[in-house]
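Structures given as C-alpha cells follow.
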Structure I
C-alpha cells in the first residue's frame, strides 16, 4: 500500500493520533486458535533437545482510519497488498500464510468523536510458534531429596 511505517501501528501502542486528515492503519489481534501442538526430541552432542511447536490460526483486524475519504477509497488495496508478490515472498520467508480474502466492514459509526472514516478488514494468519529447549534427563538432576520414611507403626 506504500504506507510510511509511522502511519501503521499496533493496537494499544503509544502513538498519538495524527493531526492531519490522512490515512493511518491500526493492526490488532482478535482470536488466536491453536490447532496443533507437537513436541519432538532430537539427540545432540550434549544430550537431547526438545523442539516444541504450536500451529495457530490468528484473526487479525486491519483498521484503515482517516478524517478524509482515504480510508473508504483505499480499503480495496488491503487484499491486493496481501496478494502481492512482495507479501508472498515475506510470508514464505517467515513460514506464515495470510488469507487474501477477508470481510470488509464500514465501522465509521464507532468513531463518534470527529466522524472518522473507519473500514475494518479481517484476515486469517496461519503461523507456527516454535521453541527449542535443552533437556536434562533423570540422571542429570541433582539428588536433593530428604525423604526419610517413618517405618514405625503405632
Structure II
C-alpha cells in the first residue's frame, strides 16, 4: 500500500475509533442525539443506530465508513469507490458536527462537550477530505488510482 493510501486508512481508523468511543460514552451517559432535535435520553442505545448520539455519528454511518476504509485500502476501482464513499460520509459528518457545535444548547448534554465534539468531527473530516484529494491527485496525474507499481491503471 502506498504512503498516501496508508495515511488515509490510518486517519479513517482514528475517525472510526473516535466515533465508537463517543457513541459508547453517550450511551453510558444517556446523551441522546441532538441533530434534528433532541432525542430521548431513555432510548439512546436504539437511536444510536440511525440518529447517532449527542456527540457520536450514527452507528450505520460508522459501519459504512469502516467498509469504505477497507475498500480504499485496495488499488483500482474498489479503492476509487471507497474514496467516493469516504468523501460522502465525511461531508455528512461535517454537517452533523457543525450541528453539534453551533446548534441549540441541550439540557441533557454539556454545551462544551457538544462544541468540542463538533469541532473535532469537522476538523477530522476536513483532513480526511484533503487526504482523499491527495490520493485522487495520483489518478489525475496518470498514475492510476493508487496502483501499487505507480505505472498506471489497467482499466
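Bear in mind that the values in this text are calculations on the coordinates, not laboratory data. Computed from a prediction, not measured in an experiment: that's the story for all the values here. Cβ atoms are built from the backbone, for glycine too; each structure is taken alone.
Given that Rg and Dmax of the Cα atoms in Å, for residues 44-131 alone, derived from a single structure, equals 18.3, 63, which label among I, II identifies that structure?
Traced to structure I.
State the single structure among I, II that was used to calculate FRET efficiency 1/(1 + (r/R0)^6) of positions 4 and 100 (r between Cβ atoms, R0 = 30 Å, to 0.05), giving 0.80.
Label of the source structure: I.
Distance in nm of label points 7 Å out along Cα→Cβ at positions 12 and 36 computed as 2.4: which structure among I, II?
That value comes from structure II.
I, II: which one has distance in nm of label points 7 Å out along Cα→Cβ at positions 68 and 84, as calculated, at 2.0?
Computed on structure I.
If log10 I(q)/I(0) by the Debye sum over Cα atoms at q = 0.14, 0.17 Å⁻¹ is computed to be -0.66, -0.86, which of I, II is the source?
The value was obtained from structure II.
Of the structures labelled I, II, one was used to calculate distance in nm of label points 7 Å out along Cα→Cβ at positions 92 and 116, giving 3.7. Name it.
Label of the originating structure: I.
Here distance in nm of label points 7 Å out along Cα→Cβ at positions 76 and 108 has been calculated and equals 1.7, so which of I, II was it run on?
Of the options listed, only I reproduces it.
Assign the value -22000, calculated as helix-only ellipticity at 222 nm (-39500 (n - 2.57) for each DSSP H run of 4 or more, over all residues; to 500), to the correct structure from I, II.
Label of the originating structure: II.
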